[in-house]
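Multiple structures follow.
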Structure P
Amino acid sequence: MKKFAFKFEKILNLRSFAEEEAKLDLARAVSEVYRLENELADTIKKRDEVQNYINNDDPNSVFYVMSYVERMQYEQRALEGQIEKANSVVAQKQQVLTEAIKQRKILSSLKERNLQEYKKEYGKMEVAELDESNLMRDELCKVQ
């Protein structure tokens, strides 16, 4: 009997590749969220540090510090918006990955069923060949 060959093997390989690509895309999106969150934390930390250095005796320093704090607050809001968008990208990438996994699993389970059927048929053929060889041996023994 010939070796087992799954007729959709190439499609299964493509779907496995698509799943791996989806995993990489998701990882990139998640790392972007982490990068933005770290940048936001740094911005907040810098803003807080500068607020502690206000010299109330010098009106110019108060003005400059307050301007800097306002700019940092603007950056903070912008980063929060970017994080929100990045989180929605992560959610989309998760959906794509889920679909890719689903598509691959469908073909993987089909391959597994086909392999089980192949093994079952192969076992039946082996039993039939053994029975046939035993019958031939028994007939040869009777003739002698």
Structure Q
Amino acid sequence: METKTRFTHAIVVKGQIWREGRLLILKRDPGDTLYPGLWDVPGGSLEIGETAEQGLKREALEEAGLAISKIRPLTTWSYGAGDQFEVGISFRATSLSSEITLSDEHTAFAWITPDEIARYAFPSNLAKEINWLVSKGWHL
């Protein structure tokens, strides 16, 4: 009898992508089940066979049309609601281009400075993480 592997958590990657002191943010579709209409950074679930860095590169390309480099891990986190559980890794990365090709998952984008962060509605933990990175001077 074959046993089936049961997974309890998705592995999710998120990327703070900085270019010339500005952070790329994406506005989630108002119809999303998770954080509808809030601003976010590129990211998503890993696919089978991907490393975290490969998954983040794929997500940045799919969601924003960006090639990214200088990928460095920042934090880890977990989230759970109902029967959906995630373990996440947040990264800091850079992009040589500011040209965005937005996916259907998002309705708008912006490249913002640290002074503009408070003007946008983010999931609370993401806002804290962005401000923490800026306080360390790692956005430069």
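No value in this document is a laboratory result; all are computed from the given coordinates. These numbers were taken from a predicted model, which means no experiment stands behind them. Cβ atoms are built from the backbone, for glycine too; each structure is taken alone.
Quick notes on this one:
- For the set P, Q, ranking by distance in nm of label points 7 Å out along Cα→Cβ at positions 27 and 75 places P highest.
- Between structures P, Q, the greatest calculated value of distance in nm of label points 7 Å out along Cα→Cβ at positions 51 and 115 is seen in P.
- Entry that produces 124, 22, 15 once Cα extents along the principal axes in Å is calculated, selected from P, Q: P
- Origin of the derived value 32 (relative contact order in percent (Cα under 8 Å, 6 or more apart); candidates P, Q): Q
- Among candidates P, Q, the computation of helix-only ellipticity at 222 nm (-39500 (n - 2.57) for each DSSP H run of 4 or more, over all residues; to 500) that gave -5500 used structure Q.
- Ranked by Rg/Rh (Cα atoms, Kirkwood Rh), for residues 35-98 alone, structures P, Q are topped by P, which has the highest value.
- Computed 9.5 for distance in nm of label points 7 Å out along Cα→Cβ at positions 59 and 123 - originating structure among P, Q: P
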